[in-house]
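Once you scroll down, you'll see the structures, which are given as structure tokens.
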Structure 1
């Protein structure tokens with residue numbers, strides 16, 4: 001059962017997520033957060049020890065939700081692992097091409113910024129991205145077992161390489177205000193995850 005305490009805390013996090021997505025972490029002042037969320041300063045400090053603590057809780061929530069979405073796609077999506085991976089990256093193209101700030105990736109938005117100002121937030125992001133690359137590598141290996149990805153692919157190399165490429169493509173898409181880097185990343189992904197060659 002959701003308590004009033006949980007509801008207020010989640011409301012502050014949701015409001016903060018929107019503001020951080022628009023302005024960045026340092027650009028989001030606490031006064032703006034409190035005003036937008038319509039909560040007093042005392043309520044904020046009841047749930048969060050500091051702005052950094054708020055940032056850590058925000059990233060923890062985001063990474064948990066992102067992981068659940070990733071698992072839903074990679075465990076319960078298309079019939080083959082390769083198709084599920086492409087489904088995941090198709091979702092990446094649509095979300096990172098969106099003009100709505102809240103739909104875009106917080107890792108892309110905050111990675112470089114918070115790594116310079118908060119070691120705890122940096123560690124959260126680093127652990128989160130490491131978990132994601134391992135999840136991708138496992139799904140690539142699953143694709144080799146189900147016959148949808150060629151055996152020549154090295155999952156432990158391809159998983160991190162693909163994730164890093166997509167982070168870079170997302171940054172380039174923001175700089176160019178064009179989906180082209182993401183579409184190019186999709187073409188490269190398909191080439192890096194070839195289907196087995198039929199030798200019959």
Structure 2
């Protein structure tokens with residue numbers, strides 16, 4: 001085991017890995033991540049969401065705030081996300097707290113989406129049961145008519161979260177030996193990152 005008490009920035013490490021995987025293995029959906037939350041029943045639940053941006057502060061994704069994951073975050077904003085890049089034999093585990101981003105940032109991203117995606121945000125009532133596909137089609141037709149020949153606004157219940165990390169682990173699998181190199185970063189009370197490297 002090796003330790004380093006120097007201040008490091010894991011976001012720079014993530015940026016390097018993300019671009020390496022994205023360039024070397026374009027067939028992989030590099031921004032697909034597993035988001036885990038704690039539900040109202042006290043049990044964890046995971047689902048795949050897409051990373052849309054990452055900054056020096058954290059990792060941003062967008063969703064319906066009234067969805068199951070949105071309601072879970074409202075009750076307990078401690079979450080984890082996982083990137084499993086199988087082809088490159090790399091994994092990233094992140095734990096942190098999810099916070100809503102500013103409304104104008106959510107509006108900016110919403111405006112950049114294709115029209116069909118914007119309409120789906122209005123038509124789909126996430127995590128609520130509907131009687132048939134016909135209901136969804138009727139909702140979509142309703143909003144297509146409502147917003148015809150005008151800019152489609154962002155729904156109030158839709159927007160982004162940023163996950164601000166306090167621990168990030170980078171795992172690299174050695175293809176021949178099967179050993180794993182694990183580089184972890186933990187945020188300290190004075191907002192520096194403590195770096196630790198171990199092999200197993």
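Once distance in nm of label points 7 Å out along Cα→Cβ at positions 9 and 41 is calculated for all of 1, 2, which comes out largest? Working shown, then result.
Working: 1: 2.3; 2: 4.2.
Top value of distance in nm of label points 7 Å out along Cα→Cβ at positions 9 and 41, among 1, 2, belongs to structure 2.
Assign the value 15.1, calculated as Kirkwood radius over Cα pairs in Å, for residues 81-136 alone, to the correct structure from 1, 2. Kindly include the intermediate steps, with their values, before the conclusion.
Numbers: 1: 12.7; 2: 15.1.
Value 15.1 for Kirkwood radius over Cα pairs in Å, for residues 81-136 alone corresponds to 2 out of 1, 2.
Computing relative contact order in percent (Cα under 8 Å, 6 or more apart) gives 26 for which of 1, 2? Numbers along the way, then the final one.
On the way: 1: 21; 2: 26.
Comparing all candidates, it corresponds to 2.
I have 0.40 for FRET efficiency 1/(1 + (r/R0)^6) of positions 17 and 145 (r between Cβ atoms, R0 = 35 Å, to 0.05), calculated from one of the structures 1, 2. Which structure is it?
Working: 1: 0.40; 2: 0.15.
The value was obtained from structure 1.
Out of 1, 2, which one gives 14.0 for mean count of other Cβ atoms within 10 Å over residues 49-56 as computed from the coordinates? It would help to have the intermediate numbers written out before the result.
Working: 1: 16.8; 2: 14.0.
Only structure 2 yields this read-out.
Of the structures labelled 1, 2, one was used to calculate helix-only ellipticity at 222 nm (-39500 (n - 2.57) for each DSSP H run of 4 or more, over all residues; to 500), giving -8500. Name it. Walk me through the intermediate numbers first.
Details: 1: -25000; 2: -8500.
That value comes from structure 2.
Every number in this text was worked out from the coordinates using simple rules, so none of it is lab data. Worth saying up front: this structure is predicted, and the values here are computed from it rather than measured. Cβ atoms are built from the backbone, for glycine too; each structure is taken alone.
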